[in-house]
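> Presented below are the structures under discussion, each in the form of structure tokens.
No value in this document is a laboratory result; all are computed from the given coordinates. Here the structure is a predicted model, which is why all the values come from computation and not from measurement. Cβ atoms are built from the backbone, for glycine too; each structure is taken alone.
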Structure 1
Amino acid sequence: MGHVMGGYRTALAAVLLVAACGGNPFIVEDDDGTPLDPEDPNTSVNSKFAWDPKNDLTMNAVTYDRANNQLVINNLPFDGPDGRYDNVFTLANGVGAYGSRQTDTTGKIKHYAVFIESDYMQATAAAGVNWVQYGNAGANINRSAFRLPASGEYEYAGTYAANRTFDSRSGIELVTGDVELLVDVSDFDPAGGIQGDIIGQIYNRTRVDLNTGAAYGEELPRISLVEVSFNTQFGTFGDADEGTLGEVVTALPSGGVWSEGTYGGLFGGPNGEELGGFLVMEGTANIKVVQYEVVNYRTAGGELVIATGLQVISSQQLEAMINSRDPAVVAGIPNFIAAPALPPGATLVSTATQNITISTDYNAREIGVFIGDQVATP
């Protein structure tokens with residue numbers, strides 16, 4: 001377990017040869033150097049795709065063109081000539097955001113990709129804007145070196161980025177965040193080539209304006225990465241065919257599940273000093289708890305009256321706001337709504353605060369990627 005596998009040496013030698021020739025050291029290819037089968041891109045232990053054509057996860061190859069700071073993505077329809085994406089801005093956490101090219105006759109559906117790069121790994125997630133459904137999309141994590149870390153417990157911290165599309169409307173949101181992962185290499189004991197334990201969380205999830213790259217709105221809830229074990233030979237986790245698919249979940253403000261899905265990934269680096277992966281999850285697009293004031297008062301004539309903040313902004317208005325296609329309207333939903341002012345001569349009897357939960361009538365699918373660096377050793 002402490003040595004580099006023989007098959008991987010062949011792939012690494014090819015990677016180093018490409019790098020020496022000035023090319024991209026992260027070109028996705030099979031271990032014997034042949035191009036990936038477009039029907040099954042997950043043929044290399046050094047690269048994992050979120051591949052599920054039945055659910056429109058169709059991206060099957062991605063290359064970073066370093067000289068031009070562009071991404072070249074394959075198998076996403078209507079994303080422009082040659083599937084080439086230009087850098088449009090850099091997000092606050094250093095993640096690159098890229099947009100597909102559009103001409104008068106091609107690239108009619110705008111696509112966006114987020115891209116994270118570390119010393120030994122690259123991670124990409126991409127999706128289109130105007131499908132009036134989730135649309136075709138995908139994610140990839142790949143590495144240029146690999147060895148499992150030594151026995152013990154480790155912490156990894158790093159960066160998360162994602163795109164969110166919707167099931168009954170057009171539009172896309174980019175999301176940034178931070179990731180924290182805990183790894184215990186020694187426990188669980190090995191069983192059939194699977195061992196150890198990985199858990200984690202993604203937090204500081206913030207939506208990003210596509211025009212400026214600036215954050216807007218409130219934070220989205222943190223994502224829990226439910227424990228998963230890893231393959232000791234290849235340093236992979238979340239391998240569905242091996243029964244180790246990882247689960248992700250976010251919680252409702254009142255408890256229960258908001259969104260859920262799956263994740264997988266790879267160890268990277270000659271000493272396992274990096275950990276990266278992707279996730280795919282679905283759930284209600286937006287949920288917000290709004291507090292409103294409830295006031296009891298007596299009029300000048302002695303009549304007892306109840307007034308509430310929902311007389312200022314009704315529940316129907318709040319529902320229309322959260323379902324708006326305008327991000328500024330969604331971001332403008334208040335956290336607290338005061339009751340109407342007391343009429344002249346009225347006497348206040350009591351005040352209280354109540355909650356109303358509003359949610360979209362449509363769902364979102366989030367496709368995200370993350371890379372973390374080892375920050376603690378045994």
Structure 2
Amino acid sequence: MNDAIIDQVLNSVAEAILYKASFILDENHKDLLLMDCKDPKYDRLLLSIERLEAIARDIRKVASLPSPIGRTLKETVLPNGMKLSKKSVPFGVIGVIYESRPNVGLDVFSLCFKSGNACILKGGSEARFSNEAIITIIQEVLKQYDLSPNLVVMLPIDKDATLSMLHAREFIDLIIPRGGKGLINFVRDHATVPVIETGAGICHTYIDEFADILKSTSIIRNAKTRRVSVCNALDCVVIHEKRLVDLVEVCRPLAESNVMIYADSQSMNHLKDNYPSNLLVEATEESFGIEFLDYKMAVKTVGSIEEAIEHICRYSSKHSECILTENKEKAECFLKVVDAACVYWNASTAFTDGAQFGLGAEIGISTQKLHARGPMGLEELSSYKWVIEGNGQIRI
């Protein structure tokens with residue numbers, strides 16, 4: 001299949017998603033009726049015409065990107081005359097297990113199809129109708145181009161299908177879980193197919209003693225409240241003790257969004273008379289290291305950047321971590337020492353996203369170090385092989 005056909009198919013999928021938007025939204029409504037609207041996952045599950053338009057734009061962006069397959073990554077000729085070429089190739093079949101997010105099916109298909117991979121999807125029961133509608137539309141487009149609809153397959157929602165997928169070494173080359181810590185741990189503990197861990201985000205933002213408070217207030221509000229149900233949302237503010245006098249100002253916009261704050265003893269002393277009492281709780285050890293996925297946030301007070309880094313390293317899921325400071329030396333120390341897929345200086349962790357990084361879309365945010373790290377776009381969905389051209393050479 002040439003690149004032109006691949007791009008045509010992807011653009012046709014984008015068109016079909018918008019043409020059949022009412023059908024998708026009707027099916028999505030069936031799923032929404034079965035979920036409490038106060039559940040933070042409700043926002044993940046929710047589709048709208050605006051979100052479908054954004055998904056279609058991402059698909060078209062993927063179509064416009066150069067193919068990552070067939071590139072010569074390295075080439076050399078050995079003294080014995082053999083020519084060695086390192087060439088990019090697809091993985092083959094990629095399995096993705098995900099929860100509550102019907103957009104994932106479209107993101108995964110577009111990236112896999114563009115990178116020469118087939119995909120097997122295992123969505124959660126809470127998005128059953130939405131997922132089935134989306135996959136049906138994709139398969140209809142594939143058939144229009146005389147392509148196998150099995151280039152994208154949605155497995156049944158039962159647990160047996162999940163276990164079968166995790167053990168299908170002869171059929172699946174790679175599995176990527178998209179979801180919370182429980183799902184990721186289950187996949188990692190049970191899979192015999194190679195796994196890339198993605199999704200779980202316990203994100204911190206450190207307000208350094210040299211931070212600009214106006215910047216800090218805006219960044220923290222955005223990172224916490226833009227979309228609380230996504231993995232790049234802020235979970236814990238770490239603040240230098242010299243900036244506790246500014247904590248009330250930083251937190252004031254959060255009260256407007258009814259953010260529950262779990263404050264340690266030092267930050268509590270500053271907030272108790274200046275933040276709604278029904279939204280303020282004394283923090284315990286269990287308040288830290290939590291991916292809230294809700295309008296909740298912890299606050300930890302530290303006496304130095306070293307103490308801040310120590311706290312972050314202890315509780316981080318290695319997703320996205322940020323420092324707010326006007327001191328370049330402090331920032332460079334943080335960016336160098338903190339071990340995470342994405343480290344920020346004076347910017348919201350909400351930017352950890354494949355589309356925001358110019359990747360068109362993402363198949364997930366890898367929090368591990370092998371093969372890929374951070375937003376996984378087209379390049380991360382390819383592997384490579386060595387091609388050796390000889391003329392009768394033998395090894396002595």
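> With FRET efficiency 1/(1 + (r/R0)^6) of positions 193 and 289 (r between Cβ atoms, R0 = 25 Å, to 0.05) derived from the coordinates and found to be 0.05, which of 1, 2 does the value describe?
Working: 1: 0.05; 2: 0.30.
Going through each structure in turn, the value belongs to 1.
> Sticking with this one: When mean count of other Cβ atoms within 10 Å over residues 97-104 is compared over structures 1, 2, which one is greatest? Could you put the intermediate results ahead of the total?
On the way: 1: 17.1; 2: 24.8.
Going through 1, 2 one by one, mean count of other Cβ atoms within 10 Å over residues 97-104 is largest in 2.
> Can I ask one more? Of structures 1, 2, which gives 0.05 when FRET efficiency 1/(1 + (r/R0)^6) of positions 129 and 273 (r between Cβ atoms, R0 = 30 Å, to 0.05) is computed from the coordinates? The partial results should precede the final answer.
Details: 1: 0.25; 2: 0.05.
Here the read-out was taken from 2.
> Hey, another quick one. Starting from the value 76, 61, 36: which structure in 1, 2 was Cα extents along the principal axes in Å calculated from? Provide the component values of the computation, followed by the final result.
Values: 1: 90, 57, 33; 2: 76, 61, 36.
Label of the source structure: 2.
> A further question on this structure: If helix-only ellipticity at 222 nm (-39500 (n - 2.57) for each DSSP H run of 4 or more, over all residues; to 500) is computed to be -2000, which of 1, 2 is the source? Present the calculation step by step, with values, prior to reporting the outcome.
Numbers: 1: -2000; 2: -11500.
Going through each structure in turn, the value belongs to 1.
> A value of 18 was derived for relative contact order in percent (Cα under 8 Å, 6 or more apart); which structure in 1, 2 was it taken from?
The structure behind it is 2.
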